[in-house]
Structure P
Amino acid sequence: MQVRTQQNDTLDLICWRYLGTTAGVVEAALALNPGLASYGPILPQGIIIELPDPETITGMNTTETVQLWD
């Protein structure tokens, strides 16, 4: 998935906004976008970032919940 940055975006905010998590996603996004880290923590407006497919990230796991009452 490709996304375009907005003013004052950070990579972790973009990952949270589009994928709902940052666990393992930020690292995968940095690997997919060489040179992205050179922009610093606040990304410039209007650059295109390739986000990883959620199914391919090993760090993304779902937490099992237990219901006490059915």
Structure Q
Amino acid sequence: MKQEVIRELSTPEIIERLDEESKQLVKLKLNHAVSPLENPNKIKVYRKTIARLNTELRKRTLEEQNKSNNK
């Protein structure tokens, strides 16, 4: 998922996607431990997507804190 797409999501949508992506990553890791995946790069893609979602979520919480502190 690209950063531009993540920016367009609302905060509840980001939290929901983060949960879905995390569950999917756990499933992929378990499947990879049992038998090799066709495309092991999927694990890396999911990890990066989760990191992007966490970054955007953190950015929004910091912006909200700054707005409330400035008032």
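A few comments on the model shown:
- Volume of the Cα convex hull per residue in Å³ - structure with the largest value, from P, Q: P
- Value -29000, calculated as helix-only ellipticity at 222 nm (-39500 (n - 2.57) for each DSSP H run of 4 or more, over all residues; to 500), assigned to which of P, Q: Q
A short reminder: the numbers here are calculations on the coordinates, not readings from a lab. Because the structure is a prediction, the values reported are computed rather than measured.
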